[in-house]
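Listed after this line are the structures, all set down as C-alpha cells.
Bear in mind that the values in this text are calculations on the coordinates, not laboratory data. Please read these numbers as outputs of a predicted model, since none were measured by experiment.
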Structure 1
Amino acid sequence: MRKQQKSADCLEVRALTRDRSKGILRLGGITVPCALGRSGVLTRKKEGDGGTPAGRFGLLHVYYRPDRQLPPATRLPVEPLTPRSGWCDDPGHGRYNRPVDLPFAASHEKMWREDRLYDIVVVLDCNMGPAVKGKGSAIFFHIAREDYRSTEGCVAVAANHMRLILSRIAPDAVMLIHA
C-alpha cells in the first residue's frame, strides 16, 4: 500500500482547460497560478516536445543565483549557481540530463541566465535515475515570466510564491503533475 502524502509533502499541478500551458499549483491551503510547457501536460514525454511530463516527481535540490538574492529558506538541499553552471540536454551524451560545468561541447542549457527564470530552480526527479535517452531533460520547477508564458516543459511560479512554497515543503516532498 502506498504511503499517503501529507499536504506539505505534495505539490499538485493541474493544467487549465482553457489554456493547457497554464495551470494551478496547490500545496495544502496554498493555491497559485503556474506556467507549464507550451504543449501542456503529456503522458509520453520526449526531448524537445515542449510538454510538461505527467507523473510524480521528487524535489531533489534547489539552485539559486547568489549575486541576486539570499538562498531560499527550505529544508531541501540548496546550492548556489555559478556562471559555469550548465545542464546537458544532448540525448547522445553520457551526461544527458545531468549538471555540467561550462564550457561544455555537447548541447546544454545555461543555468546562469540573464533573465530571472533560474534565480531559484528546483531539480525534479524526472528521467534522472538512470536517464533514458530522449525522454526529456532539464525538467525543473522554476520562476515564471511575469505573463506566465509557457515553459519548455517545466513548472514555473512567481518568485514570491516559490519562496513561500519552498519554506513550507518537507524534505521528502513530491510534485504530482496530473495529465
Structure 2
Amino acid sequence: MSEYAQAQPADDYVVLGKLTSPYGVKGWLKVYSHTSPMEGILDYPSWVLRRGATLTRVDVAQGRRHGKGLVARLEGVDSREAAEALASAEILLPKAELPELTGDDFYWHELEGLRVVTRDGAVLGRIDYLFETGANDVMVVKGGLEADAIDDRERLLPFLPEEVILEVDLEGGVMTVDWDPDF
C-alpha cells in the first residue's frame, strides 16, 4: 500500500464501492460494490482507498462472491486489525482508468449534472443522480439546480434510450428528452 496526497481533484475519480468491515482474522474485508454486476469491482487489479483526505493505492490480492456480497483481500493487509483500519474506506478508481465505452453507452458519472431539456425546449433541470430499479435505471432531475428551469420540481425520468432519451450531448452538457413537463 502506498499513501499519497490527493494529487488529483476529487472529480477525477469515480466511486466503485466501499469497504464495510473485516471478514475473518486473515485481513479479508467485506466489500459493498456500486458496479453492475457487483463482481465487476473485482476486475480492477488496484483500487484507491479514500479515508478522510488520505488516498491510498492498494492492490487486490484476491476477491470473491460470499453469500449475497463480496469479500476481498488486499496486498499488505494480513490481519483483522489491519482490515479494521480500512473499514469504511471508499473504493475509488481514477476516471482515466475506466474502460472506454462504445456507441451510445454512458457511465452514470458522465450523465450527472447534464441539463435536461424537452424536445420542445422546456428546461426541466439537471440530472442530480441515477439509481437502479428492477425494470430500468431512473434519473433524478432537479429543477432547482437550473436557473431557467420551468419549476423547481424533482422529476424521476426512466433511463430509456429512444423512448424517453432522444439525444445525449456530453460536450454540450445537455440531454434532450421526450417528456411531458406536467408529469
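Observations
- Once relative contact order in percent (Cα under 8 Å, 6 or more apart) is evaluated on every structure in 1, 2, the highest one turns out to be 1.
- For 16.3 (Kirkwood radius over Cα pairs in Å, for residues 65-128 alone, calculated) the corresponding structure among 1, 2: 2
- When Rg/Rh (Cα atoms, Kirkwood Rh) is calculated for each of 1, 2, the greatest value falls to 2.
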